[in-house]
Structure I
Amino acid sequence: MSQVFDQTGNVVPVTLVRVTPNVVTQVKTQEKDGYVSVQVGTGARKSKNIKKPQLGHMKGLGNFRHLKEFRVAGTESLPSRGDTLGVSVFKEGDMVKVSGVSKSKGFQGVVKRHGFHGAPKTHGTKHAHREPGAIGGAGGRAGGRVAKGMRMAGRMGGDRVTVQNLKIVKIDAENNMIAIKGAVPGRRGVLLEIRG
């Protein structure tokens, strides 16, 4: 994350996102496939690590690490196979939604994972300050079992998260960088999906 100044001199917190070239690997049409979409590939990997059907699918374009398909509403301005999509797809001031895999935090307790307050620090509490408390006994709503969806300790993070209504503050076409206002999901280096 970083910060930039707007026209009035106010500080705007931004996340700098590097855009790698997205090459169109397939265009699906209503007549042939039953729906309209554009499949793009990005990243690079060794050809020995790619299965032969995928190599044939990407033949002549490159060995992509990631393939992603995007549904398209209109069919009047579809790109063709081999076209490259970059930062020129967006313009400053666009509102976008950004999806990515959030930071993984491992196995966490209920205080960190669900925001439980824990037990009081005084009045006789010993060794139980961050415990979950009762989880519904025999006379409770579940009838002697633990109800489904009970908030407990467990693995936290590592989920696909989408943040909506983020504004593109600045576009640096020369360096393939986009400055998006606010925070986006995931750690440094994570693959992000930016949609208009």
Structure II
Amino acid sequence: MARTQAADYEQRREAIVEKAAGLFAQHGFRGASVADIAAACETSKSLIYHYYPSKEDVLYAVMASHVDQLVADVAEAMEEGGDTKARLAALIRAFMRHYVGAADRQKVLLNELAALPEDKRKGIVEKQRALIDAVQSLLVEVRPRLANDKARARVETMLLFGMINWTHTWFDPAGPISADEVADRASALIVG
């Protein structure tokens, strides 16, 4: 007879991902073991393996959960009508709010992509490229002169991501400047 799934199955999976994100961010993928994840979750290694067949699957879940949220942020911004500058600013604010709440996941995404098996890495990279393309399309709408200059459009898009992707290294959510203000400053710099 097949084992039934616990009522809190998804919550347990998310708790594992959250603890693993912190460990991977602090020690790197190779520096954190499944035993470390189990200890952080106050459970056994075998229970971790019940939820995730391998440490690489945990790493993928950390990255995919983060990227999927960013994809959802883009989808929401694209669905909104109205002024393109306002949509781009709202998207950058959504990204920053997400980065603040998921600094460990952001760090893992930026630093540990090479640790994923090729098939899983390919899926994450495809989502990242879709994010970049969507933001670039908004930026081109805001700055139409970029429509015929794809190279500069990509550079400006990547400069935008460069401004916000690394905020986890220096931004203090409890400091005097809010995540929204940082996002607004990035928007102002990129839009001009």
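Each of structures I, II was scored by FRET efficiency 1/(1 + (r/R0)^6) of positions 43 and 83 (r between Cβ atoms, R0 = 41 Å, to 0.05); the highest score is held by I. Hey, relative contact order in percent (Cα under 8 Å, 6 or more apart) derived from one of I, II reads 26; which structure? Of the options listed, only I reproduces it. Hey, helix-only ellipticity at 222 nm (-39500 (n - 2.57) for each DSSP H run of 4 or more, over all residues; to 500) derived from one of I, II reads -1500; which structure? Attributed to the structure labelled I. -0.93 is what came out when log10 I(q)/I(0) by the Debye sum over Cα atoms at q = 0.15 Å⁻¹ was calculated for one structure; which of I, II is it? That value comes from structure II.
Values in this text are rule-based calculations from the coordinates and carry no lab data. Just so it is clear, the structure is predicted and the values come from calculations on it, not from any experiment. Cβ atoms are built from the backbone, for glycine too; each structure is taken alone.
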